[in-house]
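Structures follow.
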Structure P
């Protein structure tokens with residue numbers, strides 16, 4: 001079982017920030033990543049629809065015999081994490097709790113901001129985690145519609161993005177936060193623009209690194225940590241409706257699936273993640 005891959009999914013390319021952290025921290029692990037670019041963005045969609053998508057993607061990843069599932073999407077984690085945790089017999093981790101935990105450790109004044117999609121902010125997920133932590137913090141949350149679309153288009157530093165950031169980040173700036181949680185896995189790709197708007201005194205917290213540490217801890221505790229270099233994936237078993245998994249995927253370190261245009265995912269994937277994006281397989285719903 002330790003040799004089985006880690007499954008990771010996101011509404012699109014944002015989860016590659018979590019994947020980058022996982023690869024850096026756990027270089028011997030194999031990973032199967034699903035980017036649902038054909039149906040993004042998740043943020044504006046109803047909670048039930050996001051739950052449905054999350055269950056469908058999980059079914060695909062189960063075909064790769066994964067040993068754990070990382071929901072690398074704040075909107076999906078807010079809508080589906082409790083259901084997935086109850087239904088699956090493998091560990092399931094999200095990105096909300098690790099990100100907020102890091103912010104609580106970082107803040108000096110107790111004034112913490114969270115930015116995310118409309119769906120994530122409206123879900124109250126970060127507010128719930130903050131209340132459960134009993135931490136003495138003042139939380140200010142702001143939705144940032146449009147950020148995800150710019151990232152998925154490969155535009156992370158244009159004047160248009162900067163103007164949008166100035167407007168959307170006004171609530172957390174006005175709250176004088178000293179720590180800002182990037183509550184969407186797409187947002188670290190906009191970190192330079194967000195940092196310019198917020199100012200150098202505000203610490204930007206990405207959930208990616210904290211999530212990777214949580215995955216490592218969980219795998220160690222469960223005896224599932226890979227102890228030798230990965231030799232490629234096992235490919236899909238084909239028992240869970242997996243479509244288009246190529247035979248050559250058996251020889252690749254990591255597998256990438258997308259429900260959108262393969263060429264776009266490959267081009268932006270290499271830009272945002274790196275050379276690990278060796279091959280991308282199309283998945284049709």
Structure Q
């Protein structure tokens with residue numbers, strides 16, 4: 001560490017430093033952070049700071065001000081992303097998919113024999129694997145179909161964990177019935193207190209890093225269509241214009257008879273493009289018009 005950096009890191013971060021970091025987060029993830037939550041930078045950036053052998057947030061800001069570093073800025077934005085998740089989190093959408101929505105979609109797709117689902121902010125993978133377990137466990141007819149669960153997240157670190165499919169005992173206990181653990185997981189060979197998703201389930205899930213609000217939307221091909229999209233608790237900290245732009249893309253890739261799930265406290269910015277359906281204690285959305293012209 002240089003003498004200048006040491007001198008800089010001796011001082012605590014100031015409001016201007018946190019404002020600088022909030023701007024970086026907004027530029028890379030489009031999340032607008034509340035200044036009242038500036039204290040979260042200290043805990044969520046702790047691992048990144050240790051890896052860089054930095055003394056604190058102020059030193060990180062000093063380095064970024066001295067020289068723009070796109071990779072480091074992305075790492076800051078990723079670290080500030082909320083990755084709270086669990087298997088079958090908020091069970092009502094999964095129950096609704098099982099009892100009503102998937103049976104209808106399966107009937108409609110019986111000739112094409114193809115089904116596409118998207119976990120649009122998959123974190124460490126529990127949501128995507130929950131969808132895969134629901135399909136494998138409750139709809140054996142789909143074993144002969146072309147079924148694919150796409151899963152994306154802005155954070156490269158959580159995508160790597162999702163691809164590994166390895167979960168601690170605590171994570172396994174959050175939302176998983178013992179019979180599902182026995183059928184779809186096996187004890188990890190390297191970590192006795194961990195479980196790994198069985199290969200037959202992992203084959204259904206395809207994980208990759210993607211920024212939903214970046215210059216290139218994750219799915220741009222004319223043939224990209226999804227029957228079910230889970231975009232839950234993603235837009236909570238986005239500005240209205242960002243939510244509106246994101247949902248224009250989502251509208252385009254959702255099948256005309258497909259279903260969209262948002263978080264329980266979220267709704268589309270432009271309700272003229274969507275209709276809300278309340279069923280089984282859950283709310284989902286359907287398209288009500290062609291996607292807006294781009």
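21, 12, 9 is what came out when semi-axes √(5λ) of the Cα gyration tensor in Å, for residues 84-139 alone was calculated for one structure; which of P, Q is it? Intermediate results must be reported in sequence, preceding the final value.
Values: P: 23, 14, 10; Q: 21, 12, 9.
Traced to structure Q.
Next question, about the same structure. Determine which structure produced the value 16 for relative contact order in percent (Cα under 8 Å, 6 or more apart), calculated from the coordinates; the candidates are P, Q.
On the way: P: 26; Q: 16.
Among P, Q, the structure yielding 16 for relative contact order in percent (Cα under 8 Å, 6 or more apart) is Q.
Oh, and also: Taking Cα extents along the principal axes in Å from the coordinates of each of P, Q, which one would give 53, 40, 34? Could you put the intermediate results ahead of the total?
On the way: P: 53, 40, 34; Q: 68, 52, 33.
Computing Cα extents along the principal axes in Å on every structure in P, Q gives 53, 40, 34 only for P.
Given 17.9 as the derived value for Kirkwood radius over Cα pairs in Å, for residues 44-195 alone, which of the supplied structures P, Q does it correspond to?
Numbers: P: 16.3; Q: 17.9.
It must be structure Q, since only it matches.
Just so you know, all these numbers are worked out from the coordinates, no wet-lab data involved. No experiment lies behind these values; they were computed from the predicted model shown.
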